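For reference, the structures are reproduced in the following blocks.
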Structure P
């Protein structure tokens, strides 16, 4: 009887020890099922599998990251339906839970920043992209998007000022009314300079980042219209033209370097 009791206790201990491992295996199985559904664009199904994986193993960061991404994949930028906003909130919530355990998770930081950008919440997006490049100083896309946000914030204000002054988009600058120019300059100039700095940081990471070059051109044109003299306007415009040329040359170099149209040149064995 005593021996039987000892055996039973041993079995119970073994089962208790095995349970956490079993849960983790089930969580990974659910994750794999979710990944397959996600790859086939069956996002609602993928969400259910990822939710099971997270429930089985709350400390499984990959599962939670996939769950957040599956929610985000169902979000449609610009749509204001209740269901669409629910998807956005669910994605934000799960990405934030990832960051609670790993504050420098690049995927979570970039995803939150991107979703804010798509929602046209540029201040929020800017704040999150700054967190991203702080966590990953080599993230060229983070610096680049900060430059894009700077242009997005300044372009509309300048074009509205041009329209009110009766200036066509292609009319030479700077803005012809000094008072209006100073007003727009006060608002836009610091944003433009900060954006140019971010784009130059992107080029510091990747000197052939032609998208960053293109936006340097755009921001220089924003700055040109705010200059006090036609000479200063011309100088910024010429510098912008130089960046257009550099962008085109870089694209050409990269195209020549790329594989020729995906043609297979090696023997298939």
Structure Q
């Protein structure tokens, strides 16, 4: 087994699979009730970039949808045709949720494109007026709550301000009046800030930027960054952190990931329930 996947048997692993399985069963029950009342929850996924990793994310959403009875439509338009497609999906009463699988072929248009989505169908929560909270940040809250990590009166360090995780998570943390310090990317201050923090959430996709010597005893670490090097999945947390028995940390696989699709589908089901 690769070193970064070895965990100290005494450390607290913040895994998300258990909660995701519990929520998935409840979601299937909610979908069954909707179907019995004539509503088939439907998610439209649009993807403009030909990329193996993106295709994997789309496939996982499709498989999850199949498991709980949600219809998942997959659209692969040229990016110039995306606004027209979104307009059609906005008007389609059979579609309750629309997402744009990021990154786009032309990422510079991301903000403009996500804001074409009807706020009541923006189940990824990325538009300025979206009625739903973004899936990955929501999944992080669920994960911490499940493991009984209270964020009140804690110093939270958020590393990264990306469109999918960092930026919306910062808004959600501040909306809850929590004490959060945010840095865009690794800086010379990272070591000091990490040492002063009770909870660290990292989402940069820069492998190993968070070192063991930066983190004090009792810290809870949520690693929401993911990168691939030579075929291996790596997080923002350095492998040495997994040798510690005095911290809590998400695993490289099975932490936030399983709950992200779960949160997305939860938003979709809620949108479908609102039709009733």
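Derivation of every value follows stated rules applied to the coordinates shown; laboratory data play no part. Keep in mind that this is a model prediction, so the values were computed, not measured. Cβ atoms are built from the backbone, for glycine too; each structure is taken alone.
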helix-only ellipticity at 222 nm (-39500 (n - 2.57) for each DSSP H run of 4 or more, over all residues; to 500) from the coordinates reads -27000; which among P, Q:
P
Among P, Q, considering only Rg/Rh (Cα atoms, Kirkwood Rh), which has the greatest calculated value?
P
For structures P, Q, calculate FRET efficiency 1/(1 + (r/R0)^6) of positions 62 and 166 (r between Cβ atoms, R0 = 35 Å, to 0.05) and state which one comes out highest.
Q
From P, Q, which structure was FRET efficiency 1/(1 + (r/R0)^6) of positions 118 and 142 (r between Cβ atoms, R0 = 30 Å, to 0.05) = 1.00 calculated on?
P
One of P, Q was used to compute distance in nm of label points 7 Å out along Cα→Cβ at positions 22 and 46, and the result was 3.7. Which label is that?
Q
Looking at structures P, Q, which one was relative contact order in percent (Cα under 8 Å, 6 or more apart) calculated from, given that it came out as 10?
P
Origin of the derived value 5.4 (distance in nm of label points 7 Å out along Cα→Cβ at positions 54 and 182; candidates P, Q):
P
